[in-house]
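For reference, the structures are reproduced in the following blocks.
What follows draws every value from the coordinates through simple rules; no lab data is involved. From a predicted model like this one, the values you see are computed outputs, not experimental measurements. Cβ atoms are built from the backbone, for glycine too; each structure is taken alone.
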Structure I
Amino acid sequence: MLQRPAMPLLIRPVAETPHVPLVAAWLHAQWWQAGGYSLAATEAFLRQATGPAAPCALVAERDGEPLGTATFDTDDLPSRPDLTPWLASVLVTPAARRQGIATALVAAVERLAIAQGVRRLWLFTPDQAPFYAARGWVRAGVEEYRGSPVVLMQRDLG
């Protein structure tokens, strides 16, 4: 029996898909609830974060199945309102990890930023600095987020 090859990865704004409630639930459970956002507010953000300028929330899909998300946003770290814009909320479902999906989402946000004339993009991470460093991101310091240290990183886009 022949196996059909997997469809290519499609990355597009979450708001253009039927996946808004599911992606909102992922983000809400992972980070946004702890940040004081309701599930309804998370879903509302995704519905209006259509880009191409920040904010723009993306979803990665294969064969119509959502596998991950990332956001191009105007702000993300309350202690650093002077920095903008941000790569934020990169999340891949456990079953889809180690398939290049996070790398593709990061690259998609970088392309959005470049198209908007952004010269430097920011992110913070509590535990994924090596992942981002391997993709050209540079450590810019350590900040505090919700009482814990996080690594602040930047990526010069040209």
Structure II
Amino acid sequence: MSTKLFYLRAVLNKKMEKQRFPFGMIIGRMMHEMGRVFKKRANEQAEIKIPNEQFALLYAISLKEDDVIQKDMAEVMRKDKSGILRLIDSLEEKELISRVADTKDRRKNCLMVTKKGKEVIEQYLKLMSELMEQLQQGLTASEMNTFYKVADHIKSNAEKL
């Protein structure tokens, strides 16, 4: 880490202790740190390493019960079609998903998670579960319930805007 970046982080951490930053900055910083730790653990422990964004897409595909097409995933991931196509190509190259021609419309390809893809999902979910358990250490069930309630409230308000 560069000296400037180290100094900036130290100053920011000190300021966060002294004053309250807007909750958006706090949540952003929390998400950044959680993502950093998760990425580090996945790189150390997962048999197949994929970026968080590829995992998010792989997991989203696995959750859909009906046919999954590229357009749907672009909407779910809030990305343009070409960005999703690159992610899909990467996952297919690693044999984590496959494209299957739609029986009703041959112009459409459905996305399916492969056996190997399901194994990767299991590994990553296990890593995530272990990380969440560690991150919640020292917090009571009541504190966690309050956190979820506040997060849901803020999300709901944001959706109305």
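Side notes on the structure shown:
- With percent of Cα pairs over 19 Å apart derived as 68, matching label from I, II: II
- With distance in nm of label points 7 Å out along Cα→Cβ at positions 106 and 122 derived as 3.7, matching label from I, II: II
- Structures compared: I, II; top value of distance in nm of label points 7 Å out along Cα→Cβ at positions 50 and 146, i.e. the largest, recorded for II.
- Volume of the Cα convex hull per residue in Å³, for residues 66-129 alone - structure with the largest value, from I, II: II
- Which of I, II leads on percent of Cα pairs over 15 Å apart, for residues 42-97 alone, largest value: I
- Test item: helix-only ellipticity at 222 nm (-39500 (n - 2.57) for each DSSP H run of 4 or more, over all residues; to 500) calculated as -7000, pick one of I, II: I
- Once distance in nm of label points 7 Å out along Cα→Cβ at positions 90 and 138 is evaluated on every structure in I, II, the highest one turns out to be II.
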